[in-house]
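Bear in mind these aren't lab numbers, they're just calculated from the coordinates by the rules spelled out. The structure presented is a predicted model; accordingly, all values stated were derived computationally and were not measured.
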Structure 1
Amino acid sequence: MLPLETENLIKTNIEEHGFHIGMIEGDKYLPSYAFSIGLYKSFQHPEIIVFGLPNEVMQNLLTNVCQAIKDGRKYEANVINTEVINNFPVQFIDVDQAYYSDYLEYISWFYNQKNDFKAYQMVWTDKGGFFPWESSFNNQWKFNQPLLDRNTDFKFYEERSQSVYTTKNTLEGNPILWVYHTHEGDWEFHSEEHPDFDNAKVLSFDEIIKLDPSLNQLFQLNYGQSAIRKSVDDDWEISDYEEEE
């Protein structure tokens, strides 16, 4: 639930300007992102989200784009635009509704928790002018802007091929109830609170998610956090944890 002051600010900005710009701060694991609220109501234009640039840059870019929409500009999906960022093209792509609850929850709040609005992601290129879906894109920037029109079966900020750790007990069919994302960036998936590491097994990240697709909802579990549930039917409880020496 939003603070009343924030609710009032959003509503006032939309009433006065037709849109509001929101910002979510990133950290060492998750990227920052900025998003519009109100474009769909005010101008029948998809809302817009952008990831991974400096916060001030994203705010200014999105404000300029929203102002252009207010002035009558209509952006189309999958069309290269060169006027948004000087010397660098951008594209708008459709956001899959599977990501709405992950990144667009404030927009959904404004539309009374109904996801019947459209949304675009504004995707920028690297310094070479390559988009993330092009083979020449700078791979160091890959996870600065997750692509919200794809990969709904694997939302994590890691490669599918990355190794993760579990035990024989889990691979024998026992449910995964303990998940750890270590301070070093490793992932552990266990069926017991105190796993026997003499029976440790290594899988690819993709394999463990295919084993239990419900783990996909933990893609924002940060460094040094654990997720624990009593059963596969219960919600995850997220907390910070101290790693054992």
Structure 2
Amino acid sequence: MPLPPLQDKTILVTRPYGRHNNLCSKITEQGGKCLHYPVISIEPPPELDIEQLLKLREQLHSFTMAIFISPTAVEQSAIYFPVLPEHFTIVSLGSKTTQALLARSIPVDIEAPEHNSESLLKTNNFQMPNIDGQRILIFRGTGGRALLGDTLARRGAQVRYVETYQRQLPPHPPLDEQQVAGLDAITISSNESLDNLVTLMEDPTPLIDIPLLVPSDRAVTLARQHGFRIIVRSENATDEAFLEALHKYFSTT
């Protein structure tokens, strides 16, 4: 009988608390071990204006489209906007965001082919004249990229950001020598996660020869800049994509 795909492999999972459970469970089911070391914490922004959010909730009918940047954006926005108008066009960046919306019984009209702004902006729905005159809410965390909103505005849309959370660097100590020595692979969900991992480690040198799974070409470039030597590109940042990339990597090494 063949061994499970990840038998005796220890995988570092860096997702935030509460977002790691499924991936860790899948790794364990397939014979591996999960070391959870969250490199991002999700917190309310200090400048969050509840009164303004409640005022916006009364004005939702005047908008035509809602774009959700991530599953976290779905979860955090639901605290303040539990119900969206039926006339909204609902847009998600990537399959994980779609799953989060469907879990809240919010039907998705448009899903970006990949979990990034670039792939959404290439779709026909977001070209002129289709996007011209649309009134769009973009649900996201503070400090996100400006590419999506700026491009849509140039194409004639009216854009408003709704920022209901912020990503912070958790106050963790670095992984100790024994933990690092036992790792067989590291999963990273975003560029920010990778930067935070390097920051938390203080000296990332012990990690650079451990296979690093990243979900995008931008993350591949960043990983090289940080000195990582074994970089594995997963199709995206979903649990399924990470597991597939892990299987493929370990089956050829």
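Computed quantities for the displayed model
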{"item": "Which of 1, 2 leads on volume of the Cα convex hull per residue in Å³, for residues 19-130 alone, largest value", "result": "2"}
{"item": "Comparison of 1, 2 - label where relative contact order in percent (Cα under 8 Å, 6 or more apart) is highest", "result": "2"}
{"item": "Origin of the value -6000, where helix-only ellipticity at 222 nm (-39500 (n - 2.57) for each DSSP H run of 4 or more, over all residues; to 500) was derived from one of 1, 2", "result": "1"}
